[in-house]
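Peer 1: Some structures to go through are shown next.
Please treat every number below as a calculation from the coordinates, not as lab data. Worth saying up front: this structure is predicted, and the values here are computed from it rather than measured. Cβ atoms are built from the backbone, for glycine too; each structure is taken alone.
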Structure 1
Amino acid sequence: MTKQLRNLLFAGLAILLAVACSKTPDTSAVSGPPIVLGYSNWAGWWPWAIAVEEKLFEKNGVNVEMKWFDGYLPSMETFAAGKIDGNSQTLNDTISFLPGENGGEVVVLVNDNSAGNDQIIADASIKSVEELKGKTVAVEEGVVDDYLLSLALKDVGLSRDDVVIKGMPTDQAATAFAAGQVDAVGAFPPYTGTAMQREGARVIATSKEYPGAIPDLLTVSGDLIKERPDDVQKIVKTWWDVRAFMDENPEKSEEIMAKRAGIPTEEYEQYKGGTRFFTLDENLEAFSSGEGMQHMPYAAESMADFMVSVGFIEEKPDLSSLFDSSFVKKEAGA
């Protein structure tokens, strides 16, 4: 063997070793048409961008397209119409869109609970929820912060009829409030940051006062579970890989999430405390039966009754097939 040939063989071997040791996921096991999952601008759902950036779906052998929606409501409407396979949404909003197409909407994972990031923000002259009476509140009607507003008003003996609701998408609502066009707004990050740019703006109610009232979820179609259960399991597993990556690479994770949210990386810090990510054990508890809002079956019944009473929905939907705990149980080895 000539020296030149030997050098070429060594060079080829080095290249093969480099490829074998690289962190590029093996996508050979990924098959089937893409599963399209929607997500939008909420701090508890920004981590899905890590799965995209770090190719964690491919690592787990599942073909997933994460579809970003600039508006939260359009994401739910698209899912309810059967045009995507799943979506990131809250429990009360999922109830609003039941039953939906493609075998209904089924909750398979709890990402987090809103623990203060959903807020009712008012101008300097309004010091409490009671003082909202007769005032104009901008809110995305029928969805999460309208629900928070309704809870807060009920606690002080008021209702939505006691305020003037100005319905608009959350980003526009926050901008209108910041510009002084309305007296108060219901918003979530990053739009709370926009709202707080108004001089004298103050937070008068948050989701922190209503623990368990706003669980943020991954919902998928019943047909997807029926036709591709193994892939749904891989998606649930990917979420826990994302959470592990966040723990091991906090700075890089925050950069990815901030970029997806369209905010400076340093701004992400202010939203950490208001988003309580759930552990696997907390997922198991959330899916279990029991008294209290920490148990989603109980919470769903309570929410549905409340939503009928305030006119968010005309009648209480069938909730019997809303939750499928099998995927988190399998992930937990339960």
Structure 2
Amino acid sequence: MKINMKLWFPALVRFSIHFLLLICLAANVSAQTRRDTLRLFIIGNSFSQNASTFLPQLAKERGKTLIIGRAELGGHSLEQHWGYVEKAEADPDDPKGKPYSGKSLKMLLSQGKWDIVTIQQYSFLSADSSSYYPYAGKLIAYVKALQPQARIVIHQTWAYRTDAKKFGRIAEGKPAMSQKEMWQKSRAAYHLLAKRINARILPVGDAFEVVANHKKYGFKPDLLFNYNQPTAPNLPNQTHSINIGYFWSKKELVFDPNHANDAGKYLGGLIWYGILFDDSVKNIRFKPETVSDEFARYLRKVAAHTISKKQPVK
């Protein structure tokens, strides 16, 4: 039977075009689903809790669906998280292997499918690259065995405030001498890990450093405050601090130069949101009530600039 190509060819072309359009439409729908819905699992400590505090509000404002699973314990390192895995694998009934509100990491990771799993080092150890190994690799292999489709993303933590009495260690028995050195060494350690495992980074530490060094918005210690004989409720001037700093608790002046305050949590959340959802943070309206409009605008600019240097998580 002889086929008349003059009759069939236009129909074939139309069919091919429609088929390709359907494929592109399906791809776009799939990509949109990935951008608009995220199942995020966090392995970390108080610093990951800080950075993700306002992430739900940011996602909600932009119409995103965010589901977060957490295996976070204050002050915990990669080595400690891995230690719990070893205990749970050796004996699933051992309560020492179930430190996350009575659950093991395997139990938490097995609650559905996760798109992204984040890891980080304990801030005090973050500038000591040797402290990451072999625990980071073991944790990642464990996660991938349970969630092979999940992407591993590294949360780059931040250096302590410039007036901290002690900074994170850069080697056994050797602390960093300044905020800048802690940031430089921790940044190098996180990037080395990212290179070794081919993972993306959430550069919260870089964003914190930008703020710390800004002439107008960078925090400057109050040299006029009487730190030796403080009187409640007086506090030193801590304008534009993104760390908690000084506060009164039970008639005692307490100092926390490590953890993020609302402004720092906001900055961290912007970085996480922008990279994980591959979405602009420039026009975000939400901000914590404790952060001024002016400072919030500046923090959004810092976040957008920092994110622009990074490829989004695909």
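Peer 1: Work out FRET efficiency 1/(1 + (r/R0)^6) of positions 111 and 199 (r between Cβ atoms, R0 = 41 Å, to 0.05) for each of structures 1, 2, then name the structure with the largest result.
Peer 2: Values: 1: 0.75; 2: 0.95.
Evaluating FRET efficiency 1/(1 + (r/R0)^6) of positions 111 and 199 (r between Cβ atoms, R0 = 41 Å, to 0.05) on every structure, the highest lands on 2.
Peer 1: On to the next question. Taking distance in nm of label points 7 Å out along Cα→Cβ at positions 103 and 287 for each of 1, 2, which is largest? Spell out each step's value before the answer.
Peer 2: Details: 1: 1.6; 2: 3.6.
Going through 1, 2 one by one, distance in nm of label points 7 Å out along Cα→Cβ at positions 103 and 287 is largest in 2.
Peer 1: Taking relative contact order in percent (Cα under 8 Å, 6 or more apart) from the coordinates of each of 1, 2, which one would give 23?
Peer 2: 1
Peer 1: Something else about it: Of the structures 1, 2, report the one carrying the highest value of mean count of other Cβ atoms within 10 Å over residues 127-134.
Peer 2: That would be structure 2.
Peer 1: Work out distance in nm of label points 7 Å out along Cα→Cβ at positions 95 and 263 for each of structures 1, 2, then name the structure with the largest result.
Peer 2: Structure 2 comes out on top.
Peer 1: As an exercise: Kirkwood radius over Cα pairs in Å, for residues 175-294 alone, calculated from one structure in 1, 2, equals 17.5. Which structure is it?
Peer 2: Only structure 1 yields this read-out.
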